[in-house]
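Peer 1: Please find the structures below.
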Structure I
Amino acid sequence: MFVSSSSMGSLLVNNNDELHELEAVGFNHIKNTNSQIMANTVLHKADTRGHANHGWLDSRHSFSFANYYNPERMHFGVLRVLNDDVVDAGMGFGMHPHENMEIISIPLEGELEHKDSMKNTAVIKQGDVQIMSAGTGIRHSEYNKSADDKVRFLQIWVFPNKKNVSPRYDQITLKLEDRKNTLQQIASPNPDDSGVWMHQDAWFHLGSFDKGIKHHYSINKTGNGVYAFVISGDITINGQKLNKRDGLGVWDVDSLSLEADSQTEVLLMEVPMQM
């Protein structure tokens, strides 16, 4: 099972991972905390995530990233990075390279300006979903477009099922009302399906639920697992109570049951558990 363990440490220095800063392991921003690993679930409470505050960037890491290294939190299946980022007004990430990674950005608040080596220039905001298939290589920058307000967004990296593809950029605007008390698909493997598409057998959904609403999610592909991330509120998934910014990975199931314990927004990321 390709969930998360110290035995996967070699992935950090191969050509598919690109997180070369992690080669110098042992330096952490916080003391590592154990994941709550059960028979077919792993629970990451919000306050146990890695934390890096660079002044202009305040970032929480659900999985090992840059100088946050936790052998119990390398990835969940092919889900490699889930960063919860806050960027100060007018600040951002300068031009930098990526290769062989599917990179998804989901703005939660504010506006993020994107530029890349394929001459794309775009602004993404709440309701938008952005994807880059880095493939053979792409360079890009991301800046907070506002001179006054912070921007908050989720940065997600997924290992692709095809290497060295032609780099690709896409973004879409979704209707927020289409996720009211249901799950709105925001990403899939199919270019003709709802949401953006990626080079991986993965399905992402966002849901916004009123208190007491129950919902059922069926796994799209046998062998896939689901990592749920609570953006706001409180929700119970398969009997596990979760709060704001908690993460729960579940595998070896055919479906999930969800019940909102308060007004809740949740992101579900269904991904293969094997490369």
Structure II
Amino acid sequence: MQKAQLKKAAPHQVSHHLDRMAKPYMYWLYVLALAPMIIMIFLMFVDTEGIRFDGMVASITNFSILTEKSTIVAFWNSLKFSFITTAVCIFFGYLVAYALYQSKLKNKYMVLLLLILPSWTNILLRINALASVFKPNNILQDIFGLSEGINIIGTDLAVMLGMVFTYLPFMVMPIYTSLEKIDPLLHEAALDLGMTDFKKFWKVIFPLSSKGIVSGSIMVLLPCLSGFAIPKILGDGNILLIGNIIEQSFINMSYNQGSVLAVVLLVIILGAILIVNKTDKEGATLL
């Protein structure tokens, strides 16, 4: 009887122990995430030079940056590139995930590992490598003996390709996870009911994998929306996104206006997270 009680208490004790171990991480997260957010919200409503407290006055003039032409253009470019990149990643990501799901490979997760492996390297290294390929007289020209190399650096296409190459694995993973969670018996039931392969996919598989599409879309959309390295390097300074304006604001010590833009993006990100929580409350597609 006592042994049974000990066995029942063990999971709770383990969970309590893990909660205690996670507390230092939570405190560190508050310091690195919550504290800067509070500081940015404070800087939105004051007018100061840098972050000096002397001469600081309350003001809402910082919000005028939202109506500037460069900011509106940057927001439009950010939304355009983000949504187009997300749509392209959904198309190719679903093709890759579904092909892997339908394959008879024994080591499917090894294939996924190979897809994710480039993401383990520094993003700046990968972007600069793409930039060298997109320029004339590149390494591909020497390898394949081409007389002329591609020259798309500084164009919309270069930025788009850079975003797709960088964030496509973040679309493949949640879609494949959602496909793997589909009960195999549903395939047999659909065929027994007389469905064709296309109808089975459209009526059964695709709706059940929609959680993975939503999670993957958020994981691709948000970094595309807030990033600045890809348009800066591959766009060669010709393409302005909202992340570039925020970067320049903080470099030029315009912390007040930079904080306004950063908080606006933060609100968009929190809204996207709420969508994921409502769509996939258990976070199953992210595991």
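Laboratory data are not the source of any read-out in this text; all were calculated from the coordinates shown. These numbers were taken from a predicted model, which means no experiment stands behind them. Cβ atoms are built from the backbone, for glycine too; each structure is taken alone.
Peer 1: For mean count of other Cβ atoms within 10 Å over residues 59-66, which of I, II scores largest? Walk me through the numbers before you get to the answer.
Peer 2: Details: I: 22.5; II: 13.6.
When mean count of other Cβ atoms within 10 Å over residues 59-66 is computed for each of I, II, structure I gives the biggest number.
Peer 1: Can you say which of I, II returns 1.27 when Cα Rg over 2.2 N^0.38 Å is computed?
Peer 2: Numbers: I: 0.94; II: 1.27.
This value belongs to structure II.
Peer 1: By the measure distance in nm of label points 7 Å out along Cα→Cβ at positions 43 and 227, tell me the structure among I, II with the highest figure.
Peer 2: On the way: I: 1.9; II: 2.4.
If we compare distance in nm of label points 7 Å out along Cα→Cβ at positions 43 and 227 over I, II, the biggest value is for II.
Peer 1: Between I, II, which one scores greatest on FRET efficiency 1/(1 + (r/R0)^6) of positions 91 and 139 (r between Cβ atoms, R0 = 35 Å, to 0.05)?
Peer 2: Numbers: I: 1.00; II: 0.75.
Ranking I, II on FRET efficiency 1/(1 + (r/R0)^6) of positions 91 and 139 (r between Cβ atoms, R0 = 35 Å, to 0.05), first place is I.
Peer 1: Work out the source of 0 here, i.e. which of I, II gives that when helix-only ellipticity at 222 nm (-39500 (n - 2.57) for each DSSP H run of 4 or more, over all residues; to 500) is computed.
Peer 2: Values: I: 0; II: -21500.
Matching structure: I.
Peer 1: Comparing I, II, where is mean count of other Cβ atoms within 10 Å over residues 51-58 highest? Walk me through the numbers before you get to the answer.
Peer 2: Working: I: 13.6; II: 8.8.
Answer by largest value of mean count of other Cβ atoms within 10 Å over residues 51-58: I.
Peer 1: Taking semi-axes √(5λ) of the Cα gyration tensor in Å, for residues 131-178 alone from the coordinates of each of I, II, which one would give 29, 13, 6? Walk me through the numbers before you get to the answer.
Peer 2: Working: I: 26, 16, 10; II: 29, 13, 6.
Source structure for this number: II.
Peer 1: Shifting gears a bit: With relative contact order in percent (Cα under 8 Å, 6 or more apart) coming out at 17, pick the structure among I, II it was computed from.
Peer 2: Values: I: 17; II: 27.
Going through each structure in turn, the value belongs to I.
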